[in-house]
Each structure stands twice: as structure tokens, then as C-alpha cells.
1. Comparing distance in nm of label points 7 Å out along Cα→Cβ at positions 190 and 286 across I, II, which is largest?
2. If helix-only ellipticity at 222 nm (-39500 (n - 2.57) for each DSSP H run of 4 or more, over all residues; to 500) is computed to be -8500, which of I, II is the source?
3. When you work out Rg/Rh (Cα atoms, Kirkwood Rh) for each of the structures I, II, which one comes out largest?
4. Quick one: mean count of other Cβ atoms within 10 Å over residues 54-61 came out at 27.6 when computed from one of I, II, so which one is it?
5. Suppose you compute relative contact order in percent (Cα under 8 Å, 6 or more apart) for every structure in I, II: which one lands on 18?
6. Suppose mean count of other Cβ atoms within 10 Å over residues 94-101 works out to 27.9; of I, II, which structure was it derived from?
7. Which structure, out of I, II, was mean count of other Cβ atoms within 10 Å over residues 6-13 calculated from, if the result is 17.4?
8. Consider the structures I, II: one of them gives 1.29 for Cα Rg over 2.2 N^0.38 Å, for residues 278-405 alone as calculated from the coordinates. Say which.
Structure I
Amino acid sequence: MQNVLLIVVDCLRADFAYESGHAFTPNLARMVSEGFSFANAVSHSTTTTPSFSSILTGRYPFEHGVRTHAGMKLSSDVSLLPEHLRAAGYHTYAEVSGPLGPEVGLERGFDEYHHRGRRVTIHSDWGETFLEKLRGGYRAPWFVLLHVWALHRPRYVRPDRNARRFGKTVYGRALSSIDAYLERLLEVLPSDTLVVFTGDHGEEITRNYLDHKLKKWRRKLFRLLKKRNVIHTHASHGMRGCSDGHGYGIYDLLVKVPLTLHGMPHIPAGRSERQVRHIDIAPTIMEAVGLEPPADMTGRSLMGMVRGGPGEHREAYMEAAGMTMIKQQDWIAGLRVDNKYKYIAALENRRFRPELYDLEKDPGERVNVAAEHADLAAEFDARIRSFKPERFTGAAMSEDEEKVVLDRLKDLGYHD
């Protein structure tokens, strides 16, 4: 039985992971060139806790019940990847950070679930301890989930990577710093380890000082106007270009993430342009190690494409909800179809004007063509409504659990 290392880098955009010129990432480039990558992988949420819940359950947020960072936890009816792996003889370990405390229910199925504070990163002493665990501290065969927090604000840049040649942005230099650690990580991994590398969601970033100032004042103006009911524009459209960060919308810079499989003899070098999803990761890992994915996973294995099959585009449901958008009427949902169309609608706010983008002609999602293609927009809207995404399937956190989560979020900077 092969070891499995699932690396999820918080806030990692697909373009920075795959395209040259944004950061200095020779080790990530090596993984991409030696492994099998998906150029169009889509996250289902633009906040961390719901994204991890989808990755580990193979199910959409409205199915597993975790829509935001606080308030709800995983439904007891939903199974998790580590539960299935442990039943098959794996020893399961989670090394997580940020908002991923045990209160949400993600610890289910892990033999050990270690949550570290935001200041304890791969660049601290903890990073050295983790490398020692990979050398022999985990009991084989193992499944290890590594959550890398150093790209999340406040981003961490190593002194030896804090130069323009390692990235024109702080974000790029922070990714270069992660890449330096990745080199050492790859060196200590057992040779039969399957590495699955992804991000939980994307990120909007500041590229220069003027950009930072403009976004800061635009954000303040937008909030003031919305507070006074001068505008009713939904957060997805209105906050665009106003903020560094994530969670406010589902544009591609926020939902497109890298997804690369590396290691093991039967993972060939290759690349697929097909649209795939976070919910496909869990069944893919199971099939890769010789297990049958359970029927209750909505996602489907990608191993057919990895082995050379043509595959097909996977329709992707997405949503933005939670800490950045406190009111439920501000929540939005979307559908990304065939790597060609993106449709965005409000789940409850009738004042929101639906958005439809032709991604082939308009990859920057600047021209809303919903009015010109009303039939297509209506078809996608009906498809979203058929999921019944307004339902809540998760279990409510206790008052004590929610307080712990909210205090942790405040420490992380989620205080808006």
C-alpha cells in the first residue's frame, strides 16, 4: 500500500502555480513536469473550511453542510476520505492550521488531528519537525493531510526569497518561499508516495502600492454606500477590485486552483485541459491506491484521464458565503460549464443581476452576456436551483464550539 500526501496550499491560484514569471518555483515546476496536472481545476467555495470539507468528502457544500467558517459542522451522514482509508488499513494524520479546528468535524477519520496556530508555519521549527515525521515518524502505510498557511495573509516571505527576482508581489515571493521548503519535503518522501498538490481557493492580490491604496479606498466607499442602501449591488460584483483576499465572489481568480498528482509508478507525466473539481480529489486518491470510491461521493475519479483517457469536462457548482458576506441574502452560487461558461446568481437576493460570462472570449470575466443569452442563463439558473442549494444539511455547532471558532477567526484577522 502506497503512502499518500495531500498538500493543500491556502490561497494558491492556478496561474501562479502553473505559469512562469509570477514566482520562482523550480520544485513546483518539477512536480508539474514529472506528474499529471489539471489545468482547469475548480474549487467549490472561496473560503477555507467549506473547501476542505468538499475535498475530504467528495461532495458539494450544500451536501456536506459546511457553508461558512462558523455555525455549522459536517453532517454525520457524510463520510470522509480518511475514514475510508483508515478502514482499508491506512494510518491517517492531519496537520492543519487557520480556521480548521476540530469543531467543524473534519477530524473524523484521522488517527491524529493536529491543529497549529497561524504563527506556526512550515518555515518555523514545526516545519523541521514535520520533515522528520515524513522520514519515519508516521506509521506506514500513511495518509497525511498537510495544510500550508504561509501564503495566506499575512503572507510569510523568507529573507532569502525577499527580492524582486523571486516575485514582483509579496504573494509571489511568499510562494517562492513555500517552493524552497517543497524541495526539502520532496527529498525526504518515501519513493512510493503519491503526492496530490492543490490549493483550497484562489486569491485577489495587490500588485503595487498604488493598487493597494486604490483598493483600500474603493472598499471603504463600497461598504459605506451599501450600508446606507445607496447601492444594492451584490458582493460578487460590487467588491470586485476592492479587496485583497477571497470569499467575496466566485470569479476564476478565486476558484481556479492547481491540481497535480506526482509520484508512484503509475502516475505518468501529462496534462489535461478538461475542467475538473475539488470533489473529484477524494475518489481519485481512492482509485489510485486500489480502493473503490463509495457511491455517496458526488465527485468522480480522475484516474481515467491520468491513464490516458480523453475524459470529459466536469460541471462545477461554486458558492461564496460566510465571513466576508455575513447576510445570507448576499450569498451567491454559480455554475462553471465545459470550461466555456460561468453563470453567477444570488441564492436569495432578487435585486442581484445574474452574470454570464463566455470564458473563451472573455477569460477575465468582464463582459456580462446574460441579457444577450437569456435562454442559456435561464438553463444554468434552473440547473443551480435543481440542486436546492438553499437547504442546510449540516449539524449546528454548540454555543461553546461556535465561540471557540469565532475567537480563532478573530485571531486570524476575520473581524470585518
Structure II
Amino acid sequence: MTPNLFRNVASFPENSHYIKHIHREFQLYQRENEIRSPYDRDYDRILHSLAYRRLKHKTQVFFNIDNDHICTRMEHVQHVESVSTTISRYLGLNTELTRAIAVGHDLGHTPFGHEGEIELTNIRKEYKLDKFWHERNSLRMIDDIELLQDNEGNYQNLNLTYAVRDGIISHCGEVDEIGIKPRRKCIDLQKFRKAGQFQPYTWEGCVVKLSDKIGYLGRDIEDALRLHFLEPNEIDELYQISNRYGFSEINVTVLLHAFIISVCEHSTPETSIHMSEEKTQLLNEIKHFNYKHIYTNPQHEVYRKYVSLILRSIFERLMSCYDGDKTPENLQKLRRTSPLMANDMLEHLCHYSELEISGFQEESKRCHNRKIYAHLETEVLYVQAILDYISGMTDKYAIKIFNEMITYERTEFFCC
């Protein structure tokens, strides 16, 4: 292996594309004694965001909110950050950029994992909107939803660099590829119409894209075994795969080491970010096993119905309040039966709409971010507002909101 092969194409100031990489929509406020690079600042802005904190209570694959040993979305993000940083450091790429992309790549995931994503897609289709996909929603989260206070105490959009934003929306690793090379052009990221449509613009983004796939396969198997999710014959199939490739075990440490070393051994700027043919075949076999026996397992069916009931009920209750710019008045009335949901939705509209909302005027004055819902002139704007609110929820919060609805309904029933 030869270290630092990618040093000349990495996203450092010597790179001819670096100015495009670090471009921001508007200038960040500066401090006289600032010591961080643009990518370090992005990393910190993501790390300090509320969306990042909520990842610790979002499902990765297995819904088990009371089991501390089951992987959450935050742990997965940390795995991807670790893998991509290790690979980038050896190859001579900019580890500050890979860390920032990795830590933000899944901020747009829904509560309840991919089952939540399926239900939000179903809702969107009913309103003639396209499919929900978390890579685009992650970009929406960092571009339009997440806010941080500036040095004057006002709330602003995160305003991250182009390279980080690009790496986040282009990180989809579900498409099987022999190798990954960055695209040549800097494009408007709103041109993405589906997950995986374009490759990342930087080599660092390519590393994160492959690291995302490397990071989840082994841990998902470990969780399945810990929960006794797999049948004995399926476990036998898993060991047959491992034996064919010379491993006595298939777990996180075995897979991560094998894949990371193979990437570092075989990747070159002239070819791509890739593993050996043998390790690529192993990765694809493990991925096929996981999809067949874990991700599409019929045991998830009850869970899917549970997720659908919760998210659909929340959406419909909030949607019943829509009446153009009078919607906040209806949400105020909803406080009687669903105070937590109504208050939080009103606060959400306060931050991202141009409506004057009673009780939130002072807070609204401090929000200097984009007002993406305008005056709720159309029903679709309100639908998007609800979907943004729901997609940002944790599993626990969504369940709490749902329980609030059914508790109040029961109270009213017994009073009749």
C-alpha cells in the first residue's frame, strides 16, 4: 500500500476547484481569532444542530428504543465518520471534509428508519408529490430547516460549504458500483431528482459514499443476532459466506478491517475509490443477505403497520387544521386536545413562514432564516410544512405525540 496517493487531488487550497468547494451562499460572520478551516466550521455547525442530537433516538434498522445495545441512527453516523476518516487519512484526502459530510449525511432520516420513509412517500404521492428520499431531505434539513444563533443571538440557516452539501445529497450507496469517481462539474444541487443520480463532486464525498455502505452491513448483522432475529438456517448461510472468503466470523470488526484495507490498497486517482474484486463480491453478498433476511423480513410487517398508524395519524390531525393564513388559528384551537403537537407545530410555522402567529411574535423577530412556507398560500406548502415537522421527529417524540392524541380522545369519550 502507498499512502497519500490522493494528496494532489484532495480538497485543499492548492486544488484548482477549492474555491468552488468552499463556496457558501452568504458570508459567515468572522471572529478575529478564528482557527478553524471552512470544513471544521461546517462540522461544528452540524454537530451543534438539533437535528444531529435527535439522531440518538432515531431507528437505524431495528426499532428497540429501550435497548441501549441496538444501533441507533447516531451510532451509524459515527461508524461512517470513523471509516471515512480512516480511509481519507491514509489516502491523503482532507479528513475535515469527510468528517463534515459523514456527520451530516443522515440528518434527513425520518423517525422509525426506512419504514418512516415509506409512509412519508405514501403521503406525498397522495398530494401528487414525488418520492421522499432521505438524501434530498438531508440537504433540505441543512439548507432550510436547521438554525443556529449567530454572534448577535439571531437564528440563521447553517449556510454550509458546497462540498459538504454536495457530499450529503450524493451519498446514496444503494446502487452497486465497481468504483466511485467524482463528477467533473459543479452543478445546482436542486437538479438532483433521485437518490444516486450524480456522483459526488469531491474525492472525499466518494469516500463517504462507499463508507456509508461499509459502515452499516456488519452492525446490522450483529443487531439481528443479538435480537435473535435470524433463523438457524439463515445463520448457517451467513457462516457459509464467511468461510468462502476465509473468515471464521462476520462481524463489525472483521468486515470493517477487510473493507478499509482493501479500499486503501486498490484506490488510485487514475481509477476510482474501490475495493478488490473479491472484497466487492463479499460486500455485495453480505448486502444481498441483509436485504433478504433482515431488511425485507416479514417479521417487520407489524412494525410497518405501527409506524404507518402513528405517522399517518399525526399528519391527518395536523392537516385538518389547514385554512390558508388562518391555519394558526385552528392550531391554537387544537391546543385543547393536543397541546404539545399544536404548540410545536405553531413554533415550526413561526420559524419558517411569514405569518404573524399569536404568542410567537418576539421569537419570530429573531429568526432571520429563509421563510420557506411563505403565507401558506397553497395546501402543498402546508403539506410540506407537516412533512418537515414529522421527518425531524425522533421515534420517542412521535410516539409521545400519538399517545397525546389517543389519551385526550379517551378522556373526552369517558366524559360523554
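Every read-out reported here was derived from the displayed coordinates using simple, explicitly stated rules and does not represent laboratory data. Note that this is a predicted model, so its numbers are computed, not measured. Cβ atoms are built from the backbone, for glycine too; each structure is taken alone.
1. Top value of distance in nm of label points 7 Å out along Cα→Cβ at positions 190 and 286, among I, II, belongs to structure II.
2. Source structure: I.
3. For this comparison of Rg/Rh (Cα atoms, Kirkwood Rh), the top structure is II.
4. I
5. II
6. Details: I: 23.2; II: 27.9.
The read-out comes from structure II.
7. Numbers: I: 25.0; II: 17.4.
Going label by label, the one that fits is II.
8. I
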